[in-house]
Structure 1
Amino acid sequence: QMKGAGGLLSFYLKVKKVEEVVTFCENLKHILMAISWGGHESLIVPGCASVPPEAYDVNIKSHRMLRLYIGQEDPEYIIRDLEQSLNIT
């Protein structure tokens, strides 16, 4: 019924340090780490972005959560970017 729409999803990384979350986001080549009110580009926001480094707690799931807005790029393009960053991290 609908074409050209994006989507929003959340997922958690199995990490022990806040640096691993940051590294994952920084290793993305095409998905931008940013906040937006809409648009056509894929974006990611780590839950720990609003947490001071000294307050990061691996046991708090929201600290490891990532919110991913899926833009209008080719799905394989987005999947490849996520895979390459997961493989590095």
Structure 2
Amino acid sequence: MSLNIFLQNLSNGISLGCLFALIAIGYTMVYGILRLINFAHGDIFMMAAFFVFYAMALFSLPWGIACLVAVVLAMLLGRTVERVAYKP
């Protein structure tokens, strides 16, 4: 295996590990504060990925701005899910 492939795999592994850690921290914070397990985290992360994709594909936004838009939309979606499903 060449050094370039090793470094790329190392970078991919670190990125994926950080994503898993972020999701785990979200679960821990929600359960610690609300004492309620919210399994909608995965759905909200998936929708954020779709938001990035559509912002880049349909509106030709740069990657960084598309990510910021996705963060805002995911926060609004999470807030809506909480208001509708958990605390009506």
- Message: Computing relative contact order in percent (Cα under 8 Å, 6 or more apart) for each of 1, 2, which one ends up highest?
- Response: 1
- Task: Using helix-only ellipticity at 222 nm (-39500 (n - 2.57) for each DSSP H run of 4 or more, over all residues; to 500) as the calculated read-out, with -28000 as its value, let me know the right label among 1, 2.
- Result: 2
- Task: State the single structure among 1, 2 that was used to calculate volume of the Cα convex hull per residue in Å³, giving 96.
- Result: 1
- Computed 2.8 for distance in nm of label points 7 Å out along Cα→Cβ at positions 8 and 24 - originating structure among 1, 2: 2
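Each reported figure results from applying straightforward, stated rules to the coordinates on display, with no laboratory input. Model, not experiment: these values are computed from the prediction. Cβ atoms are built from the backbone, for glycine too; each structure is taken alone.
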